[in-house]
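Given below, in the form of structure tokens, are the structures.
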Structure P
């Protein structure tokens, strides 16, 4: 029988929060003054610019400046970042579940791939620094999931054995990477419905984690 869980690492997007569902093109138009065409090429360039920021090797806004200038919207990097990364809804019932776990002694931490701009937005909007005992953002750790180093750096900073930690993520490669360093891990994809909190509660119970009512 595995040892009891003493700490739980929660991913952010796809587990405790989701995008609002607002169409990206409709968000980009007021930010840039137009919808980039072809949109797919613009999206690809933006995501390529974000990548080094996710591991803390660059700042997002700096990376976006040449892109918006190239596409005819100089000076609109901040507006683009806000339109792109600040359209999020947290599941309040899931957050309440996490709050209950912490109140009953469980160490709960956030483990998420985020650049500084988005992490600051999440902190300010959803008070994650208050909800979670620890936050492990990829830009601060200097590496991203599913890099095994990401989980090794988390383990080095937690006073808990790997097999007493449960990691929950919506992406299977991240779950596999966590297991490779001895962390118990499970995949959970938020269903975008009120059933999410019950499904998450059931998942926790399979690891003998009881969520107080």
Structure Q
């Protein structure tokens, strides 16, 4: 019986993954709600007891921005995935939060961000490497610069821990899955912009290839 179970389990996992991703079209947020909720539990203290406006870049189905709205923040989520944005808007409507959070399909670029009003907080969760990989280093750095320009208070920056997630050729940090090496690289990003500093905030569970991703907080320096 155990042998049969071992043989069938991989087939079951592949079948379920296909069903959830291709048939039900579940996003990565709903595919692993345990991890999604753990990530929010890590971020939630940043929003507790405060109010303001939060911008969620690469919001997917809007779980984090909706949670922030539920705590009294005004939120806007942007993502390329039309199905995810459709789900996010419906979820906000079901929660009675359509006046507090909105979502729209949007390519992320410096030009788009330059047209936005200012926000007190920005979520940039595993998005920097996506822009870097698909649009190149120059575009990614320009987007990050635009984020610093429009953000009043803090940026939540979650980053991949392997160089290949950013580029097939560029080496951004000295060692994959190494917190110290990645922290040095993220600190170098903060130094490119006057008036900002960064602190390590925590680990977020990911995959076997990347056991975790790292979360940092960019903050404006006190005057």
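No value in this document is a laboratory result; all are computed from the given coordinates. The structure displayed is predicted, hence computed values, not measured ones. Cβ atoms are built from the backbone, for glycine too; each structure is taken alone.
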request  = Tell me which of P, Q gives 1.3 when you compute distance in nm of label points 7 Å out along Cα→Cβ at positions 50 and 114.
outcome  = P
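One of P, Q was used to compute relative contact order in percent (Cα under 8 Å, 6 or more apart), and the answer was 29. Which one was it?
Details: P: 29; Q: 14.
Only one of P, Q returns 29 for relative contact order in percent (Cα under 8 Å, 6 or more apart), namely P.
Can you say which of P, Q returns 0.60 when FRET efficiency 1/(1 + (r/R0)^6) of positions 90 and 146 (r between Cβ atoms, R0 = 25 Å, to 0.05) is computed? Don't skip to the end; give the middle numbers.
Details: P: 0.60; Q: 0.30.
The read-out was computed on structure P.
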message = If distance in nm of label points 7 Å out along Cα→Cβ at positions 106 and 130 is calculated from each of P, Q, which structure is the one that comes out at 2.1?
response = P
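With distance in nm of label points 7 Å out along Cα→Cβ at positions 82 and 162 computed per structure, which member of P, Q shows the largest figure? Each step should come with its number before you reach the end.
Details: P: 4.4; Q: 3.2.
Answer by largest value of distance in nm of label points 7 Å out along Cα→Cβ at positions 82 and 162: P.
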task = Looking at distance in nm of label points 7 Å out along Cα→Cβ at positions 74 and 98, point out which structure of P, Q has the largest value.
result = P
